[in-house]
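Please go over the structures that come below.
Quick note: the coordinates plus some simple rules give every number you see, no bench work behind them. Quantities reported herein were computed from a predicted structural model and do not represent experimental measurements.
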Structure I
Amino acid sequence: MSSTLTADQILRAYALGVFPMARQHDDPKLYWVDPEKRGILPLADFHLPRSLKKVFKREIFDLRVDTAFEQVLELCAESTARRPETWINAEIVRLFTDLHHAGLAHSVESWQDGQLVGGLYGLSLGSAFFGESMFSRATDASKVALAYLVALMKKGGYTLLDTQFVTDHLAQFGAIEIPRRDYLRLLAQALDRPASFNGDLSAEQVINQLA
């Protein structure tokens with residue numbers, strides 16, 4: 001794939017159901033991914049564990065949106081002992097930074113004692129949100145970011161949360177795999193509907209949205 005990809009080309013690809021990845025962090029090339037089985041997290045079936053509800057009630061984390069997008073991107077791309085290799089290369093960082101500046105890519109961030117300790121980022125088109133990656137440097141930090149994202153989506157009229165693939169981490173919240181043809185149908189419907197990404201919810205509002 002050419003290294004001269006533009007943000008507009010990425011948007012057209014997502015609207016067709018494909019997305020870019022690098023084979024590894026230091027590989028300069030990207031390739032298109034169009035899986036036969038697509039991971040989604042049905043918003044109506046999102047499962048908020050009781051333990052996570054307690055985390056929200058105790059307000060352990062300060063949840064923010066779009067205050068440190070590039071830092072979230074960098075931390076998602078960072079290698080760790082539990083995740084020695086990532087698929088986010090410099091080209092992904094460049095493209096999604098451009099999309100963020102265009103108001104289409106967003107981050108949900110978990111802060112603790114003034115430090116960014118978890119979060120996720122993704123792309124918003126119509127009433128679809130394409131979750132790209134998440135990271136955690138503190139217990140439950142990425143989990144609360146995901147729950148906060150789902151609450152925001154439900155409040156803002158979103159209909160599709162695309163997780164691309166299903167991991168054990170996502171499955172505990174209700175993520176499932178569906179055939180490509182079913183995904184494309186849901187995607188077309190979601191792209192036809194407007195939604196609003198507004199990142200200002202209290203802990204009580206999050207719990208109520210996910211009840």
Structure II
Amino acid sequence: MTDDLQITQLLCSRLCHDLVGPVGAINNGIELIEDAPDMLEDSLSLLNNSAAQASRRLAFYRAAFGFGGGDGPGALKDVRGLSQDFVADSSVNLHWPDESVMTPLPKNGVKLLMNLILLGVGTLIRGGELTVQISEQENEAEMTIAAAGQGAKLKEDLHAALGLGFPVADLTAHTVQAQFAARLAQSVGGKIAVTETGTENGDEVTFTAACKNSL
């Protein structure tokens with residue numbers, strides 16, 4: 001129970017860290033309106049952009065970390081839209097073909113996929129291409145998230161936190177999401193594999209996980 005409580009607290013810290021930027025920008029926009037009325041147009045633009053960014057992040061995080069959510073092809077179509085919105089403000093391009101939203105996944109499988117996408121985005125510090133593929137094989141689905149770009153790399157502490165034996169006491173707000181993803185994978189009968197390659201055209205980090213369609 002203590003471990004679960006610590007993971008919950010660290011996830012909350014992670015979410016607050018990721019949301020403080022756009023929420024703070026909203027506050028700045030309001031202050032700008034008050035202090036410089038002649039810059040109303042710029043202030044409103046800042047407010048609109050920041051509010052939209054905060055809303056997109058909240059929608060993604062609610063589906064990726066929250067208790068609710070659906071399963072099946074309909075859920076994946078929704079998640080694809082949430083993921084596209086999530087990267088809209090970044091230099092990451094999401095590629096998710098239509099055929100990869102037709103594979104049925106259990107609820108925790110959908111959340112696992114979203115957490116792998118979040119890990120993939122985190123490796124693309126200079127931007128790049130994020131490709132999602134899901135294929136059905138007998139009674140399980142295999143999901144592959146490939147992050148390709150210059151300098152793409154999974155940090156060592158995140159790699160370590162993907163291990164189920166990683167001490168919860170050593171987790172931080174930075175690494176807790178990787179541990180959460182590992183536990184989601186375990187809950188659907190799989191585990192996360194990571195491969196990293198480098199070519200003359202850039203670097204690539206690939207996350208692969210299997211998910212049982214029925215447990």
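For this structure, a couple of remarks:
- Source structure (of I, II) for Rg/Rh (Cα atoms, Kirkwood Rh), for residues 75-114 alone, computed value 1.05: I
- Per relative contact order in percent (Cα under 8 Å, 6 or more apart), the highest-valued of structures I, II: I
- Source structure (of I, II) for helix-only ellipticity at 222 nm (-39500 (n - 2.57) for each DSSP H run of 4 or more, over all residues; to 500), computed value -17500: II
- Structures I, II were compared on percent of Cα pairs over 23 Å apart, and the highest value belongs to II.
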